[in-house]
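In the part that follows, the structures are each spelled out as structure tokens.
Coordinate-derived values only; no laboratory data. Since the structure is predicted, the reported quantities are computational estimates derived from the model, not experimental observations. Cβ atoms are built from the backbone, for glycine too; each structure is taken alone.
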Structure I
Amino acid sequence: MHLKSISVLLACSLALFIMGGCSSIKNTTATGTTPHQPDYSEAFSWVARSETINHPVDVFYVHPTIYLGTNPENMDISDEALRENARGLITAQAGVYSPFANLFAPFYRQQSAALQSMAAGNNGVDAFQDPFFQVGYGDVERAFDYYIDHLNPDRPFILAGHSQGSMALIHLMRNRFNNPVLQKRLVAAYLMGYSVTKTDLEKYPWMKLARGETDIGGIITFNTQGTEAGASPVLLPGAVAINPLNWKTDNTPAGCSANLGAKFFNDATGELIEEIPNFAGAYVNTHKGVLVVTDMKTPESEKIDLVHMGRWPAGVFHRFDYSFWFNNLKVNVKKRIAAYQEYGGAPSLCN
């Protein structure tokens with residue numbers, strides 16, 4: 001295949017992780033070996049790093065996959081087009097948290113989307129052990145260590161991510177949160193777009209699923225799908241989920257009236273395309289551990305395509321995990337922070 005054709009194909013496939021199809025993503029093919037390791041003492045290595053502390057709580061946010069190239073296999077954080085894409089997500093996703101928390105978000109040498117399996121459940125292969133994922137994870141861990149050691153000596157914090165960003169934070173919680181000091185400072189972990197599993201909760205007892213709208217120290221996780229969705233690579237066996245409309249982990253349905261508003265963005269630029277009140281209802285399919293959408297409204301904007309999911313199977317609304325429930329998530333962040341402050345940073349209230 002001609003090189004130009006390959007580049008166009010890769011550009012279109014970034015519907016893989018973020019909204020907007022071909023036009024919203026600026027594809028870049030880097031050259032050389034593994035890019036240089038970020039230095040988190042430098043502002044250049046951060047998508048966002050609050051210089052003024054305006055809130056009593058922080059959020060440590062890790063963005064999803066935005067890199068498509070195959071050489072190198074991991075993202076070069078000096079690529080200006082990719083840096084702009086990450087900044088767009090500071091509005092489109094991290095805007096759920098930033099009105100209430102000081103924002104810290106690292107660039108990291110994430111694994112390319114071109115190297116990620118789209119097989120159901122990743123064909124049973126542990127994606128966390130992929131050496132290219134491990135490069136990016138190592139950056140996130142070092143960024144978190146620098147953040148704790150130099151940027152946040154004592155404030156409580158939220159962990160937040162999506163897709164590969166959530167993967168990195170799940171692994172960080174497994175590896176680093178068997179630590180009572182970090183546990184006590186954790187307001188909540190919003191880890192959408194990848195699976196937290198029952199095995200995680202059993203093997204790492206400090207990882208607890210939130211079971212209500214004001215539990216503190218717990219994990220908020222779900223993967224959004226339609227009723228007839230195809231098999232998803234991010235939905236693993238034993239996945240667990242919580243419903244962001246009623247904050248139930250059982251199959252209790254929530255109607256459209258509980259949806260405070262969906263917000264659809266061009267994720268690459270942060271441009272708001274459309275806001276839709278009472279956009280959809282939802283319930284948790286407890287057998288699959290997936291959040292199922294019901295009674296969706298049709299967006300007015302032609303820029304919002306809920307039918308053609310790119311490389312994602314039809315009905316797998318992965319790239320809309322924030323958009324569909326944006327205002328509910330935003331309100332919930334404020335409530336969890338208030339609950340944390342009320343209890344003075346007590347140990348987790350989750351069961």
Structure II
Amino acid sequence: MTRIAQLIDSLNIGGAEKLQVTFMKASVNHGIKPTLITFDRRPEQHYFHQLEELGVRIIEIKGRNLFDLERIKNLVQLLHKEKFDVLHTHLTYSIILGGLAGSITGTPVVASIHNLKPDSWPFLELFALRFLTRRRIAVGYTVAQTHQSGLNRYPIDIVLNPVEPIAVLSEPERQKIRTEIAGDPSRLLLTTVGRLIEEKGYSDLLDAIHQVRQKHPHILLAIVGAGEFQGTILQQMASLQLEDHVKLLGLRSDVPRLLAASDIYVSASHWEGLPVSILEAMAAGLPVVATNVGDVLRVVKPQFGLCVPPHQPHQLAAAVCQFVENPEHCIRSGTAARAYVSESHTSTVWLNQLLDIYTQAQHHTY
């Protein structure tokens with residue numbers, strides 16, 4: 001199978017978008033050159049240049065909204081012309097429109113479900129998953145369980161998210177990055193990565209950092225990401241006087257290096273599937289303090305970090321303090337986390353699972 005197309009809403013920051021980079025790298029190593037179709041391929045989008053550097057063929061099909069007939073027509077024409085062996089769709093618009101275009105053209109469609117709930121149009125997405133898709137993939141067990149009741153008799157494959165290895169930094173490079181972020185490289189550096197949206201629990205995280213800094217005034221939290229919640233975060237930082245303890249780094253193309261230069265990874269999400277950001281942090285050798293939502297608890301086992309309930313900043317602060325106050329435990333947990341993901345979440349195993357599903361989708365009707 002060589003004619004594979006991936007369809008995704010945009011190339012902006014996010015776990016599903018990051019996985020496109022991982023998929024394309026693994027595919028190229030496997031001798032496959034997939035096509036990437038997106039509804040928004042602006043060069044300033046987060047992963048555009050990484051995909052471009054890999055030589056990925058990127059096709060943009062613009063549209064005003066979900067019901068833009070011109071976009072649907074263009075997508076149908078593209079599938080007619082290219083005759084892809086399989087179309088793999090990601091996120092709400094792509095699942096709906098890709099399923100529709102695939103059914104019109106007879107193109108086998110596989111859909112990945114990345115979140116516990118769709119961002120929009122839940123009934124249309126459910127319809128597409130049930131009737132316009134040959135195979136459905138969940139990125140984790142909790143995601144599969146959440147969606148299975150709506151899909152009824154239609155089965156869901158579980159293919160756990162992969163993560164690429166992250167190299168250990170030389171000490172001079174590590175110190176340089178820490179100096180750029182914190183000013184003083186000896187400060188304890190906590191990092192979190194994700195869209196600046198309410199569901200990521202940034203308000204709880206700032207409350208937790210406010211509590212931690214009472215005991216440990218040398219800590220610094222680096223937040224990597226962008227989004228509509230940034231103004232609220234800045235207001236809360238000012239209210240809690242955290243300007244010297246929290247830094248908003250915006251979108252960064254060097255997230256693996258930032259993680260490798262950090263001490264602890266934190267996540268306060270209110271809901272998740274299987275976050276790529278947490279797997280990346282573990283690949284970088286960081287212990288993780290996170291909320292026990294989605295499949296986080298399945299991955300962040302006690303030997304790798306600590307999980308606490310969502311919406312509980314006091315418990316989040318206490319968990320962070322356990323690592324801050326025990327540096328040796330911090331290092332042991334990070335080392336164990338790196339070993340775990342290097343064995344259990346490789347992109348090679350993940351790609352082979354996807355290729356098997358693609359082959360099966362070709363030989364089954366809707």
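A value of 20 for relative contact order in percent (Cα under 8 Å, 6 or more apart), calculated from one of I, II, originates in structure I. State the single structure among I, II that was used to calculate distance in nm of label points 7 Å out along Cα→Cβ at positions 122 and 298, giving 2.1. Here the read-out was taken from II. A value of 37, 20, 20 for semi-axes √(5λ) of the Cα gyration tensor in Å, calculated from one of I, II, originates in structure II. Kindly point out which one of I, II the value -14000 was derived from, the read-out being helix-only ellipticity at 222 nm (-39500 (n - 2.57) for each DSSP H run of 4 or more, over all residues; to 500). Only one of I, II returns -14000 for helix-only ellipticity at 222 nm (-39500 (n - 2.57) for each DSSP H run of 4 or more, over all residues; to 500), namely II.
When distance in nm of label points 7 Å out along Cα→Cβ at positions 266 and 330 is calculated for each of structures I, II, structure I gives the greatest result.
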